[in-house]
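Right after this note come the structures.
None of the figures in this text is laboratory data; all of them are computed from the coordinates on show. Computed from a predicted model, the values in this text were never measured in an experiment. Cβ atoms are built from the backbone, for glycine too; each structure is taken alone.
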Structure P
């Protein structure tokens with residue numbers, strides 16, 4: 001009966017061991033000294049195993065003079081298993097090498113300049129586009145990248161190790177084109193640096209921004225004239241009667257257009273350049289408290305406000321833009337809350353951060369709209385936005401201002417229940 005848990009090689013080794021042991025005992029019986037025969041057999045068996053181990057070691061090292069593994073016995077089984085594992089590893093290595101070569105070939109074909117740097121920012125590998133656009137050569141491999149790309153903004157960007165936003169370079173190695181630099185960490189401290197040529201895209205966006213800014217600026221003067229004449233005509237007693245309502249509607253729409261143009265100009269300025277001047281230490285508690293009256297006036301007494309403002313909270317920032325953030329978020333809550341609804345405005349300190357929250361119990365926002373709320377002119381309900389005077393630019397302005405202050409707008413909402421708009425500012 002075959003023993004299931006023993007391999008063929010082990011069984012052959014046991015067969016050889018039993019056979020030779022019986023032969024040694026038989027020879028010992030013939031010479032009349034069985035113990036001497038056993039001692040001799042033991043020495044022979046140990047020597048045989050040591051010799052097999054030595055041959056096995058030389059075979060593993062790749063010694064061509066050793067014809068191994070043997071064709072039978074325990075070491076034949078071990079050699080067979082090792083050979084099979086080695087073939088499997090070689091096959092796996094070939095697959096990985098093929099994938100690696102395939103990735104390198106694909107990277108070489110890309111128009112973006114790609115560079116891989118090590119833990120000390122030394123160049124390890126780069127594609128053909130990097131060789132052409134950045135003027136890299138094989139002599140640069142092993143050298144620090146900043147020794148070759150002596151661009152102060154790029155060097156500072158690498159040292160800061162804050163890669164959430166790409167770096168925009170207006171020129172690169174003498175090429176007067178706009179490039180976007182993106183850095184990704186991989187495998188410990190290694191980095192993959194991608195230089196994308198975004199010159200056409202950047203110019204198109206700049207032209208669009210300039211057009212909006214110029215058009216908005218040019219429209220302000222004629223709109224001011226029209227609004228002035230409409231207001232004069234409303235005040236004239238002769239126009240009381242059937243012309244009164246059309247004139248008031250014209251005045252209301254002119255005010256809405258004026259608000260839209262102002263917000264377009266503000267947004268264009270925020271998108272094209274950073275906030276200028278030195279940030280100041282602002283008492284946001286006092287700032288927000290000063291907005292309580294204007295908030296109630298905006299509501300025209302139709303909503304119940306609950307202000308929960310901690311005293312003496314300060315942040316480093318720009319006062320006028322922060323007023324715009326607070327005002328936009330509060331006016332949004334008023335605009336999308338039903339008459340008689342509650343609006344909570346909170347300001348508190350938590351873990352070194354000044355938290356500002358505006359909560360309403362209005363119509364709420366469906367989940368599919370949340371990701372696009374800060375896009376320009378994006379409206380959930382166009383008809384309601386027009387009725388309430390919304391321009392679709394308020395949250396876009398809030399987003400850009402908060403980004404200039406190193407933070408972002410957080411929105412949590414449930415349709416039919418209400419919404420919470422919040423942001424965190426570093427306490428000063």
Structure Q
């Protein structure tokens with residue numbers, strides 16, 4: 001019971017103490033603590049350095065005033081730091097907050113804009129050149145330098161940038177040298193390297209000895225060429241590959257162009273013609289023919305048999321400038337005039353013109369029958385009155401109808417011809433003899 005009393009007494013003492021500290025029991029209740037930032041205005045100022053385009057080298061150096069000291073600073077909500085300097089900033093908007101020791105704050109927005117480091121910068125590229133000694137070598141060079149900025153690197157024709165503006169082992173041509181400073185600003189100049197023409201004043205003469213092929217079809221000709229007017233020659237023939245010598249073998253007849261080229265690429269040329277001996281020189285080919293005339297009233301049956309002499313056999317033959325053939329016999333020819341050519345193995349040709357194939361004359365047996373027909377039958381069988389469709393005034397109609405003539409005029413079947421009665425036995429015998437001999441125009 002004594003302990004409970006002591007605890008209650010202690011509680012009363014503590015409560016009394018609290019009322020004394022906070023004015024408990026005074027009129028109006030408790031009094032809040034004063035606001036340390038009331039009437040305090042913190043101003044943030046700063047200097048900025050804008051970044052170069054594409055870089056993060058901008059900065060903001062901020063300072064604060066107003067209120068107590070001991071400021072710390074934060075950028076875009078980052079942790080507060082004792083310094084108001086914020087480096088390595090890219091272009092953009094930034095808010096700097098300054099806070100004093102009592103927690104009072106002030107802020108200002110800053111905007112960093114990119115700047116072109118090349119504005120107003122003009123980079124000039126100059127250089128000295130050494131031309132290559134010949135058009136075919138690469139021993140020229142360019143030594144370039146730049147001005148108008150600093151920290152230059154160089155490239156050639158879009159290649160990799162290098163610290164030096166010296167470029168060696170260059171051939172004839174046009175080259176662009178670009179200089180770039182530390183900020184990426186560039187300038188360029190075009191340099192042209194030329195070489196003296198090594199062929200100026202050089203005249204290369206090509207001469208040769210030739211051996212003609214032995215025949216028109218042979219390829220055993222040759223050309224041995226040489227050149228003068230310079231040194232170190234190589235040679236080609238008809239645009240082929242250059243070779244160390246001017247000797248060209250296994251050539252047929254024809255025209256060839258030999259080009260000689262010296263060590264500097266200077267050239268000269270000449271044309272040479274190889275001809276084969278004419279195998280027909282002094283050769284006279286004689287064409288002989290044996291003609292068999294055409295038998296009238298039949299299909300074309302004339303023929304010409306040709307032979308050649310005076311050249312080198314064997315011969316081939318042609319009729320009327322047609323294709324040559326190995327046979328010398330031309331058959332089934334109509335009565336006409338022909339040209340027969342003979343060609344030997346060396347292609348020597350000669351012709352026999354005006355070879356005439358005539359129609360053969362009528363044979364005696366046919367002529368005897370012709371007289372019988374004209375005396376007994378033509379009165380009814382002619383062009384104007386072709387009885388039975390027969391016109392025996394035409395010789396070939398007699399030949400074509402010999403069998404009809406025999407059965408009518410000799411046999412009297414089915415009726416006798418002429419209608420006046422059968423022919424005398426002698427005349428019937430003429431018809432029989434002709435038909436037995438073949439019944440042709442020439443029999």
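Any idea which of P, Q comes out highest on distance in nm of label points 7 Å out along Cα→Cβ at positions 135 and 263? Working shown, then result.
Values: P: 4.9; Q: 1.9.
Sorting by distance in nm of label points 7 Å out along Cα→Cβ at positions 135 and 263 in descending order puts P first.
Between P, Q, which one scores greatest on Rg/Rh (Cα atoms, Kirkwood Rh), for residues 223-294 alone? By Rg/Rh (Cα atoms, Kirkwood Rh), for residues 223-294 alone, the leading structure of P, Q is Q. Computing distance in nm of label points 7 Å out along Cα→Cβ at positions 47 and 215 gives 10.1 for which of P, Q? Answer for the origin of the read-out: P. Given 80, 30, 20 as the derived value for semi-axes √(5λ) of the Cα gyration tensor in Å, which of the supplied structures P, Q does it correspond to? Clearly, the read-out refers to P.
Out of P, Q, which one gives -4000 for helix-only ellipticity at 222 nm (-39500 (n - 2.57) for each DSSP H run of 4 or more, over all residues; to 500) as computed from the coordinates?
Computed on structure Q.
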